[in-house]
Structure 1
C-alpha cells in the first residue's frame, strides 16, 4: 500500500492560507476552523508516513498516541485548543445562544493560526518518506 502522507501534508499546507484570508476578512471563527483543519491533516500525514491508520478528529489525542515521537506537553496543549474549535466554530447549537462568529476574536484566530503552524512544522520535520 502506498503512503498518502504527502497528499495529506500538501493539503494541510494550504489551510493556513484560508485561515489568513478569513482573519483579514474578520471571519475569526473560520480562521480558527481552517487552523484546526491544518493541524488535523498534518498529524494524519505523520500517521500515514509511519504506516499507521488513525480515525480521529482530536489533534491532541492523535498526538498523544504517537509514542514513536517525543512530543512536548505545550504542543499537546495547543492541539487541545484547536480541538475545542472543531465544532464550536461552525455550529450554533454548540452554544446556549448566539452564532459561532460571536464567540471568536482576532486574538483567538491569531493564536489558532500560530498553533496550527507549529503543529504543521512538527509533523513536517518528522515525516518519514
Structure 2
C-alpha cells in the first residue's frame, strides 16, 4: 500500500520528449512507459522516485525549469483537499481522472504548485 500524504511522484516538463528519455536512459539507466505521445513515466527502481515527463507543447510557459511538479499520494483526495484549503492553499486544477487514478493541483501560500493523487475512488 502507498503511504498516505507522502511525496511519491514528480513530473518534469520537456520540450523534446524523445531527447529527455534518451538522456535519462543513457546517463541514469532509467526506463520509460509511454502514455501517448505527450507523457512518459519513469520508475523508482532506477530513479529513486516514480515520476514522468510531459510535453510542454500545450503549455503557455515553455521554460522547462518552471515545470517541475511534486506529487503527493493520498488515501482521501477530499480530506487532503479540505486540509489544503484550511491551511491557506488554493486549488488550481480540480480533481480529474488520468490513467491510474485521480488527482488535483494546488498552490501553497508561498506560490509553489503541487499535486495530490489517489488510486482510490471516494
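When relative contact order in percent (Cα under 8 Å, 6 or more apart) is computed for each of 1, 2, the one that comes out at 36 is 1. Structures 1, 2 were compared on FRET efficiency 1/(1 + (r/R0)^6) of positions 41 and 97 (r between Cβ atoms, R0 = 25 Å, to 0.05), and the highest value belongs to 2. Taking -22000 as the value of helix-only ellipticity at 222 nm (-39500 (n - 2.57) for each DSSP H run of 4 or more, over all residues; to 500) derived from one of the structures shown (1, 2), identify that structure. Answer for the origin of the read-out: 1.
Every number in this text was worked out from the coordinates using simple rules, so none of it is lab data. As the structure is a computational prediction, the values presented were derived from the model and not from experiment. Cβ atoms are built from the backbone, for glycine too; each structure is taken alone.
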